[in-house]
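Read-outs: derived from the displayed coordinates by stated rules, not from any lab. Computed from a predicted structure; not experimentally measured. Cβ atoms are built from the backbone, for glycine too; each structure is taken alone.
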Structure I
Amino acid sequence: MACVKRTKVAENFFGQLVIGPPGSGKTTYCGKIYKLYKEKLNREVAVINLDPANENMCYVPRIDIMSLITVEEAMGNLNLGPNGALMYCMEYLEENFDWLLNQLVLIKNSYLIFDMPGQVELYTHHISIRNICEKLQKLHYHFCCVHMVDSHYCSDPSKFISTLLLSLSTMMQIGLPHVNVLTKADLMKKNSDKLDFGIDFYTDVLDLDYLLQLLDDGPFTKKYQKLNAALVGLVQDYSLVCFIPLNVYSEKSLLNLKAAIDRANGYVYGSGEERNIQSLLSCAVGARTESERFDTDFM
């Protein structure tokens, strides 16, 4: 009798890790897309809070690290400052990975949204979050890293180049499919006349030689012309960083970002969700005048 080989098809899970500096709008975004995905797109979704200092959640998390450890507990028990305590919490989560995994396996057929801490060191050189992601990848969890940055940083050349370097460093350290986002795009559009360049320059990260000229003319940065050139050259040599503008109060803007994220992590939605997306986009376009369509396409 012929021997029939039975193979078990591994189940795949999809989601996004929402990261970025404090105040960039991570938690607000998580709350907005939870409602959009669940109520408008009929996508099963669960939000996981992995920020042990997150006290202002606008959603009910399915998993909450604060039931395992909080920054306040780490500070009080170990005599640590806020930054040291947050890094300790991530190391503690890595050591107790089974605590996270045992709860994740109970979430069936859901798209996962991870609300992450805001300390940038966790994504530039600290290894705990990277190690946790690697463990989950081996278990067929497919994540896209959504790196949120306040569009306010576009208003100053030195701040913008710092943002580019932060984004590049994070992409190299975490090693996941990556989507960079400029948040509060409605405010960026409102104050576009105060920017040195058009909005496309900052989202597409166009010829940075123009930015280099501004850095070389700055009262402080002109003293570091060789360093400026080296930093700009580093970003341009990799050619990896670009941004998607986001207005969390616009469904069209959220849908545009959703499409980029789904492409990045390979998520394929069903025909029902696809119809819902097309319906929402049709309503959004139909409700705007021609001038609004031209001026606020990403809003």
Structure II
Amino acid sequence: MRLRTLMTALFPIFMGHAAFAQEGNPIGDLPIIGAPSDGGVGFQPAVTSIAADLQWLDGMVLIIITAITLFVIGLLGVVVVKFNHVRNKTPKAFTHNTPIEIAWTIGPIVILIFIGAFSLPVLFNQQEIPEADVTVKTTGYQWYWGYEYVDHGFAFDSYMIGSPATGGDNRLTDEVVAQLQDAGYSEDEFRLATDTAMVVPIGATVVVQVTGADVIHSWTVPSFGVKQDAVPGRLAELWFEAEEEGVYFGQCSELCGIAHAYMPITVKVVSQDEYEAWLDWAIAEYGGTPRQVADASDTGEGEAARLIEDGESAN
């Protein structure tokens, strides 16, 4: 892998911008949907049920904490106005108020139970991994991401356009702008766009296996509502079903070293037909297992399992 990294870093230096064109890649222009915006204060568009649930839960909790805050401020205002030293020359002395103590004990318990009744199903939905239509293993390196389509036996690395691996130095230069344009982006996507992207079909259940090769990284795409630490020696999983075609950006969200800010994530969601065309191209480009062979292998494994089950039933 390190040798491949070195070769990938050197290749663009000698080949100019051709590496970003990816000749034959069938993925065309897509709208950029999941991206940060200058001065933005809200969430990126939610294009998965997970992200929609998280954003709804955040809004619901915000209402609750706003109501609590206003209630406490109101009580403090009453105390300041009604019980100040001008109106109460001789303050009362007491140590307990049983009704109030019961209220401020039971009240927070009820609020937490109410919040938990909504938040726990959202959490369980994230953590219960369904059967995958597409499985992708992603590995965090210092400082880029590698993707492996395990069902088809090919892998590729994904570098930020403008990083040293693509001939840059993490700064926006005229050469980097040209590279971004060759890849179908603008300079607004600098530090977001990568030379290769993870590609998934719309509406498919995508399971992403996440791990790290050196230190802890974190694979995060806000519009999908997913975030998973990539821990060396461990294989974690997340899942999502994207509901809108487009380009979605993410970042490594764990402080992983000096170039932590320069290992973005680019995911392209395409139609099923485009995905299959891209899959055939990627298999040929990266040396994977042709889909016909993989499908035949799966069929053979399924037939063998059926024969074993039939034999066990007969016995």
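Comparing mean projected area of the Cα convex hull in nm² across I, II, which is largest?
Values: I: 20.5; II: 26.2.
Largest value of mean projected area of the Cα convex hull in nm²: II.
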- Just checking, which of I, II has the largest value of Cα Rg over 2.2 N^0.38 Å, for residues 82-225 alone? II
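If you work out distance in nm of label points 7 Å out along Cα→Cβ at positions 58 and 122 for I, II, which one comes out largest? Don't jump to the answer; show the numbers that get you there.
Details: I: 2.0; II: 0.9.
Largest one: structure I.
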- Of the structures I, II, report the one carrying the highest value of mean projected area of the Cα convex hull in nm², for residues 74-153 alone. II
- distance in nm of label points 7 Å out along Cα→Cβ at positions 138 and 218, calculated, reads 4.2; among I, II the input was structure I
- Task: Rank structures I, II by mean count of other Cβ atoms within 10 Å over residues 170-177 and report only the one at the top, that is, the highest.
- Result: I
- Item | At a computed 8.2 (distance in nm of label points 7 Å out along Cα→Cβ at positions 90 and 146), which of I, II | II
